[in-house]
1. Comparing structures P, Q, R by distance in nm of label points 7 Å out along Cα→Cβ at positions 110 and 254, which one has the largest value?
2. 3.7 is what came out when distance in nm of label points 7 Å out along Cα→Cβ at positions 238 and 294 was calculated for one structure; which of P, Q, R is it?
Structure P
Amino acid sequence: MVKLRGQEIKVFSGNANPALAKEICQQMNLPLGNAVVGQFSDGEINVQIVDNVRGMDVFVVQPTASPVNRHLMELLIMIDALKRASAARITAVLPYYGYSRQDRKVQPRVPITSKLVADLITTAGANRVLTMDLHAGQIQGFFNIPVDNLFAAPVLLEYIRSKKFRNLTVVSPDAGGVERARAFAKRLNATLAIIDKRRDKPNEAQVMHIIGDVKGHDCLLLDDMVDTAGTITEGASALKANGAGSISAACSHAVLSGPAIKRINESALDELITTNTIALDCKQQECKKLMVLSVALIFSEAITRIHEETSLSSLFV
């Protein structure tokens, strides 16, 4: 258990992932803050902070996962309520940062939604942000308040090492993920391969060819998120066609929308390793190829260090 100095800290949760928030509080030996987050009959969100937060250090755990717009509005309204209740500092804890994929203009007349969401969170009254495995590191620069971007790597690496893969190759599903895959390969003493693909439409991927030797190797596909699972399952098919042995995949955020579960169940994947940054629904939990690991300890340690004004540097190693 993490020991905190004083009693001037509160952790609250919206409806996005209360199970993770409770687990974080258990690691810190703290009760979860009492807040009512509901809605009016027309769908408007209604929030009441029941506990006194005047002068306190407050953390709101709320990944902006599906339904994204509702959970984002819950977060903004909770922050506003806490600000008006005279909280001394408000930290928005977003285990998963929604709208992160539009982080730059890739064609004319499109928005940069990750910057828009950063502005909304700041305007609502957040004093800092704590998140995990942002889709793009530059999103930290979209905020004018401190941002701590944690990594799920320690949790994923511990489990992957326990599997004792034979002749392991870490595979990046696209060119953009090479840096992430290389870092994992170095820590696992594994070789590296890259899948060259072209995406014609959003959420649709076409595998072209594999750069690197995977024949006879156990392969680990690595990405920051799995949404419709098109990229990861097409990648698994390409690896199998090129003679790979066992094929697993790992990601920080299991979005798993649309046909994702069906694709994973019917794919060449043996296992998809992920974390609980996003709460899974009943259908997703029935996927037998899914292994969900907890990141509660990482978040509880980060929250403690932020509260006690000590360094977070060792959490980024």
Structure Q
Amino acid sequence: MSGRLSAARARAIVRRFGRVRLAVVGDLIADEFIYGRLDRVSREAPVLILGYDSTEIVPGGAGNAAANAAALGARVDVVGVVGTDDAGRRLVAALPRRAATAGVVRAGDVVTPVKTRILAGGVHSAKQQVVRIDRAGGPIRPALVRRVERAFAAALRRADAVIVSDYGSGLVTPALWRRALAAARRRRPPPTFVDSRFALAGFTGMTACTPNESEVEALVGVTIGDDPAALERAGRRLLGRLECRAVVITRGSRGMAVFEPDRPTEHLPIVGSDEVADVTGAGDTVIATFALALAAGATFGEAARLANHAGGLVVMKRGTATVSAAELLASVGR
């Protein structure tokens, strides 16, 4: 589809989000936000001293994709691994009601990955991120991987669409994906959408993917920048290499580019203001909206337009955020 997505057509698609059952499998990460007030400079070292305000933990990684899909109205089955530590308990508790967690494997020997962001600001100013601390989860035992695989196969049997969210822990691999698909024993696999930081090339045969420009550059070995010819070559090469039906390259302030076989490339400009508040988790919002729209009957072009609006909305929010169906429709109708 080319041209503008009408408000009426968008409403028709978004109304069907509530009928979609989505399986989200991948790396579950606890996004921790520590908020403080700027107090003074330390006498011990040239660093800021913050007066503590509050701490918040929200689902990150695959959890954020699931939370976004649930916020848009879908029923979601979450599959992954967390520890029985405080971060794991709070992560699972923070998932919305529409996100079922029966497929989340909890293990005492697993350390839940945590990304801690410390934000500071004055009384009358917006808080800005000053530092991020990442605590990696470490390797996952083969026995736990097999449990995840079984949970994934069970979710696949009832899924209308699947999101694979790979943040690089080694849990979700192309081999696990293929084994789970085989174990599900479905005559036709559901539409599958992959977000993989480092192993996208292994997920051949997926329905579509939504890599950002830097991920595409690393995968294809080109520098895109402001060169439209380089973008076209990279998108077409990736489309053929992955043997998928669509590739959507997210380009930050440059919007999106949608590649389909035997169709001209669609270039979608950025939606909303270029005064971005926070890009944390925006890729999860994009792939969740894109997958839901396709499962609800949208074309790739229509789904990309809705995802573009959702991405434009979420980057105007602080932290790891979600977009509601009402917000999405209001944005399209402007």
Structure R
Amino acid sequence: MLERMRIFSGNSSRTLAADICKKLGVSLGRATVSTFSDGETSVEIDENVRGMDVFIVQSTSTPVNNNLMELLIMIDALKRASADRIIAVMPYYGYARQDRKAAPRAPITAKLVADLLTTAGASRVIAVDLHAGQIQGFFNIPVDNLYGTPILLEYVKHNYPRDLIIVSPDTGGVVRARAFAKRLGATLAIVDKRRDTPNESQVMNVIGDVKDKNAIILDDMIDTAGTVVQAAEAIKNEGATEVSVCCTHPVLSGPAIERMESSILKEVIVTDTIPLHEKARACKKIKVLSIAGVLSESIKRIYYNESISSLFI
């Protein structure tokens, strides 16, 4: 029934793409994605895609620029091979943190990447937990912003049944944390922080009563882990019994693993939108949940022109 669909992958999300194909009962598309000796990306599509709906699964995670170029060149190759619709499935949308002009002469890279994808020939974009919802407005093509929270929610519901409080690590994540807490019947707290330089933060205060509670910090991504580790310490100092963290995107760059391993965090619950590097895979505190089910169902619904939003009602 999916004979007019093809799913391809670059090098960043090959395992996730294989899991998606397994759930859909289709084979992963044949493509060779490599580099020339000077570092340029080489792409060859090794099967017919004429008139088909083609989905490219590729997170623009580390190495960000290489993975982004792979995605753009694959889109161009498929467009020139006469694919009907080309849908970029980006479990992690890189460059999303620069989504506004926060300082004089600063770029808006989230908009730049949107323009690059559209110019390359993408017909549609699927992303998971965009860093800011307004990024959807940077595109002139349809964008489906899926949510990783239902997967995290099920895990928390079955493994953290009592005395639960959901904590937003900053004011920007309050809406996400409130919705998560409401579905669990839990209370809400907020960490007030001050960020002096990029990737560094200083926790100032915990708003809410966390005493004798099992606290779960909810965020969209963990990069260097500075924010969540400091937030966990502040929450523990306010009397919380234990502190864990949930996030969709495990960026985990720089000293993130060392910080988490030496912290008071009980568990770090993430999804596989970004494949874990070797050091992260060895960290016993990290629990990885699969996003393949949500993405496979969304891909099938787009192929059949059905509703995506009803997945999250």
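Only the coordinates and a few stated rules stand behind these numbers; no lab work does. The model shown is predicted, which means the values in this text are computed figures rather than measured ones. Cβ atoms are built from the backbone, for glycine too; each structure is taken alone.
1. Q
2. Checking each candidate, the match is P.
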